[in-house]
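Quick heads-up: structures coming right below.
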Structure P
Amino acid sequence: MEIFFGYDKKKVLQALRYHFITRPEIRILMILVNVFAIFSAGLFYFKKVSPIAFLISSALWVGLMIAFWYFLPSAVYRKASTFNDTFRMVFSADFVRLENGKSSTDWEWNRFTSYYESPHFFHLYFNARSFFLVPKEAVEKDDQIDELRRFLHEHIPKRKK
């Protein structure tokens, strides 16, 4: 199977959000901050803490949510020149080949540790923090998306959420 693609900034930012939100350490941090915010709201309601303490805890909550939703994905997008290129990607039984106008690389299937599917992309993971995004819109027909899903499922373990 062969596909050609470039990246749409809005969709890439959304895919990066999915990546960060599915990271266990970020999930745990977000849960703890939400529990802390609810706890501080309860203490404020029962007049156990001052309004300034409640305001500070609320600002912490808002700041972390903004950081994970906007700043972190934007910083990764700006740093990675990959998202400005156009690519040709070939999926074969033995390897995946990625080419752009300057170079090409072959990845054997065992280089990938897992994959994850988000609304607009397949995330092909090399390790917990390194991955490559394959846009679904690059696959021209719906039956080819199903074929790519089967292909990925045969060669790469699916990442647990």
Structure Q
Amino acid sequence: METIFNISTDTIIIGMLVLAVLLITTIVLLIVQLSNTSRIKHRLKRFMTGRSGQNLEEAVVRAIEDISHLKEATEKNRKELKDQRRRLQSTYQKLGLVKYDAFQQMGGQLSFCLVLLDENNCGYIINSVHSTEGCYSYAKEVWNGKCKLDLSKEESEAMAMAINSNKQ
């Protein structure tokens, strides 16, 4: 057996065979990876162009812009709704109306008591009494469902009707 630089020829051949196998394996793996990369590039290109040739990046940018506009519109609507709720608290939302005969000689229930209240049960009682001598109207203030002045039977009935008108 011959030796070169104190290494046997058999060892050199075995080493070269191992290097050849490693080189062939590396080449096969490189070919497989190139094939996979080519397939992935093709799929990515198809994905990025979309059905109508539209670029995915452009679609994403437009979607983000749309979301931004929606957020702005939502915030604007939220502020407007808050303002509307604030305004609605002071509007008359509850109503009670009782018609009655103020005097026995009159007919047709021409007298009435009207109660107008806001969300906090604040508002007015308007009482209109019709008699043979004329028609007289009175207004009483209501705060938190209470009136400082005494209420007639009809006024109390109209007040209860108004307070309970929004209950479901």
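Brief remarks follow.
- At a computed 310 (volume of the Cα convex hull per residue in Å³), which of P, Q: Q
- Given 24 for relative contact order in percent (Cα under 8 Å, 6 or more apart), calculated: source structure among P, Q: P
- FRET efficiency 1/(1 + (r/R0)^6) of positions 24 and 144 (r between Cβ atoms, R0 = 41 Å, to 0.05) - highest-scoring structure of P, Q: P
- Structures P, Q were shown, and helix-only ellipticity at 222 nm (-39500 (n - 2.57) for each DSSP H run of 4 or more, over all residues; to 500) at -18500 was computed from Q.
- Which entry (P, Q) yields the derived value 2.0 for distance in nm of label points 7 Å out along Cα→Cβ at positions 88 and 112: P
- Which of P, Q leads on distance in nm of label points 7 Å out along Cα→Cβ at positions 16 and 152, largest value: Q
- In this comparison of P, Q, the computed figure 8.5 for distance in nm of label points 7 Å out along Cα→Cβ at positions 56 and 136 is attributed to Q.
- When Cα extents along the principal axes in Å, for residues 64-127 alone is computed across structures P, Q, the figure 76, 20, 9 traces back to Q.
Each value in this text was obtained by applying a stated rule to the coordinates, not by laboratory testing. Here the structure is a predicted model, which means the values were calculated and not measured. Cβ atoms are built from the backbone, for glycine too; each structure is taken alone.
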